[in-house]
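Participant: Next come the structures, one after another.
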Structure I
Amino acid sequence: MTDIASPNQAAGKRPGRIVVVTAGGENPWIMINALAARFSDITVIEEQPESKAVFLRRRARKLGWPTALGQLATMIASRFGKRFTRSRAKEILKTYKVSGTPDPSITIKPVASINDAETLVHIRALDPGVVFLISCRMLKAGTLAAIPCPVLNFHAGINPTYRGLMGGYWALVSDDAENFGATVHLVDAGVDTGGVLYQSRQRPSQSDTMHTYPLLQTAASTEIAIAAVEDALEGNLRPTDVAGPSRQWYHPPIWTWVWNGLTRRIW
């Protein structure tokens, strides 16, 4: 007697319910599409991006107003500069055979914030085998504790040395190009401090800049994300503590970014 495979099995997809939490954007959709091509049940919870005013006040409390305003200026310049890097972006997408276009067949649940009580109710109702975070707010301790499955995060940087933001950029600025890469790790109460599951490393081209570093890191790292999710679904997660200095990084202030660009060609 021959078993008849289900459509998902016939397509080579693995069963298991995955919830992806993101604020949206091209890079997260590269990862979502890659996961959806491998796994049969994907739901996206898309939260509203944090307002620049909230970001600025929080960053100013931590680093002071001059630095916070300088970082905001860099973020604005980065968004404006993306229009000049589309050629390189298309090359990256083609090289790694990925797409950042949202797939209309994937269920999307819009929410205000991952940390809202109603969002948590929705996640629990979905009963996922794993929750995968990419480009979203940091989970509050209570939110994380209430999620009844492993929570993983994709980070565009090599942990623990380049936790936080712009890990690829800071690796290059630190003359540490061998640690230009990405990490998939367990989520804990810290900022990218959870146990490392997988890492990947890339070599950026001379035409890459701060606008394309995260795209390159994401496009080149879909396989480690798939591997980590598969491990979670199989109950086979093996986190490791990676030796090395641990530091949280932020966006460079505009003057730092311009200086490194003009003097070292690291944009």
Structure II
Amino acid sequence: MDKIRIYDVLGVHISAVDPERAAMNMCELVKERAKGYVCVAPVSTIVDAKKDPGYCEVVNAAAMVTPDGAPVAWLGLVKGFKEVRRTYGPEMMLRVCNAGQALGIRHFFYGATEAVCAKLVERLTGRFPGILVVGVYAPPFTPKASLLTPEVARMINEAKPDIVWVGLGAPKQDIWMALNRSALDAPVLVGIGAAFDFHAGVKPQAPQWMGRAGLEWLFRLCSEPHRLWKRYLIGNTLFIYWIIVDAIATCFMRRSRIDR
């Protein structure tokens, strides 16, 4: 497989992938057995990383950072990366579950609640009869990412998963993966956001046309206004502002080089 190219969005290193390429790369990471983690990057992740250099380092240390948000993918196209397409985390998860049936990939789900995890496994096994789900764990809620207890780490390792899907929400899930990467034997950890809730059927997903048009944020804002208004109204505004500032700075730098 050709090496995946990288482009920069406000300091975050985004992998120039489409959904199929991202799923194939994750399967390759499993085959290689090299420990890594995968982050999905909507606009909110870019904004959080811009605000917090430490979090930016966590995201940039990932084996792959997918362009989960349409604007993040559009910027890749503008920068000349013609192969990039929006790589929506929940869709990527389904592609890997489907491909993993033939490859014998073993899945572990960490996050959400016991009820959500049970419904998630029920739906995935109904959709993908050959899927190998080797365990689930719904951790008690904590406001910040924390180290696994030895008992939980042992439980996950004894299940021998190839992929641990982590549904804690960003930035918490990304920091959790960085903190616990060395304690887990699974070759791949994936921070997958609200995919557990979507695929369990406990939260509605935006229509595909809204995702393609870059309007999923509006659908989710209308679905959960009290929880998400800061992320989307303030965060999206900051993203647009920083992109404009970055574009102006880039133009000035190019002009100064020409003048020399």
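Participant: One of I, II was used to compute Cα extents along the principal axes in Å, and the answer was 70, 40, 38. Which one was it? Write out the running numbers ahead of the final one.
Facilitator: Working: I: 70, 40, 38; II: 62, 41, 34.
Of the structures listed, the value fits I.
Participant: A further question follows. Comparing structures I, II by mean count of other Cβ atoms within 10 Å over residues 131-138, which one has the largest value?
Facilitator: I
Participant: Name the one structure among I, II that helix-only ellipticity at 222 nm (-39500 (n - 2.57) for each DSSP H run of 4 or more, over all residues; to 500) of -15500 was derived from. The partial results should precede the final answer.
Facilitator: Numbers: I: -12000; II: -15500.
The structure behind it is II.
Participant: Work out which structure the value 17.2, 48 belongs to, where Rg and Dmax of the Cα atoms in Å, for residues 27-138 alone was derived from one of I, II.
Facilitator: Traced to structure I.
Coordinate-derived values only; no laboratory data. Fair warning: this is a prediction, and the values are worked out from it, not measured in the lab. Cβ atoms are built from the backbone, for glycine too; each structure is taken alone.
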